[in-house]
Structure I
Amino acid sequence: MALTECGMGGLGNPQWFTGVLLPVLDGFPATYALVWRNAPDYLMPMHIFAPYPGHPAREDFMAFYSDGRTLFLNN
């Protein structure tokens with residue numbers, strides 16, 4: 001199963017990665033998950049799906065990244 005172009009626009013929930021995405025991935029044999037894009041602010045303000053340095057969801061994303069159940073390209 002693949003989750004493509006998923007995510008929470010604007011990342012209003014700073015625990016979205018560990019509180020929403022990780023439990024969904026735990027419930028299904030997902031092999032691939034990709035969040036949608038971050039658009040340039042001048043085109044679409046707050047059209048973000050992945051945190052950037054300083055964003056409130058950055059620490060949660062790093063916890064998601066470090067979780068033993070997730071793999072990234074460098075793994």
Structure II
Amino acid sequence: MTSTPDQIEAIVEKMDKEVKSLKQDLLKMCWFMRGGITYSEACNMGVNERELINGIIKDNLETAKKTGQPFW
């Protein structure tokens with residue numbers, strides 16, 4: 001398979017956006033964990049672990065909203 005320079009550029013740009021999105025998600029997770037995990041530890045987690053932690057964070061945010069308790 002061969003790709004044109006424009007196709008390669010599009011692939012690289014897409015991958016760059018995915019990396020930035022992943023980094024943002026990892027940093028948000030670290031912030032919500034309040035030092036419970038470091039950025040390096042978050043980077044070393046598998047997809048399933050990150051999804052589980054993000055689910056817990058989401059549940060806690062919803063509970064805080066429903067009860068009126070501060071989450072921060």
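Please compute mean count of other Cβ atoms within 10 Å over residues 15-22 for structures I, II and give me the label with the greatest value.
That would be structure I.
By the measure Rg/Rh (Cα atoms, Kirkwood Rh), tell me the structure among I, II with the highest figure.
With respect to Rg/Rh (Cα atoms, Kirkwood Rh), the highest-scoring structure among I, II is II.
Work out distance in nm of label points 7 Å out along Cα→Cβ at positions 7 and 23 for each of structures I, II, then name the structure with the largest result.
II
Of the structures labelled I, II, one was used to calculate helix-only ellipticity at 222 nm (-39500 (n - 2.57) for each DSSP H run of 4 or more, over all residues; to 500), giving -5000. Name it.
Value -5000 for helix-only ellipticity at 222 nm (-39500 (n - 2.57) for each DSSP H run of 4 or more, over all residues; to 500) corresponds to I out of I, II.
Read-outs: derived from the displayed coordinates by stated rules, not from any lab. Everything quoted here is computed from the prediction, not taken from an experiment. Cβ atoms are built from the backbone, for glycine too; each structure is taken alone.
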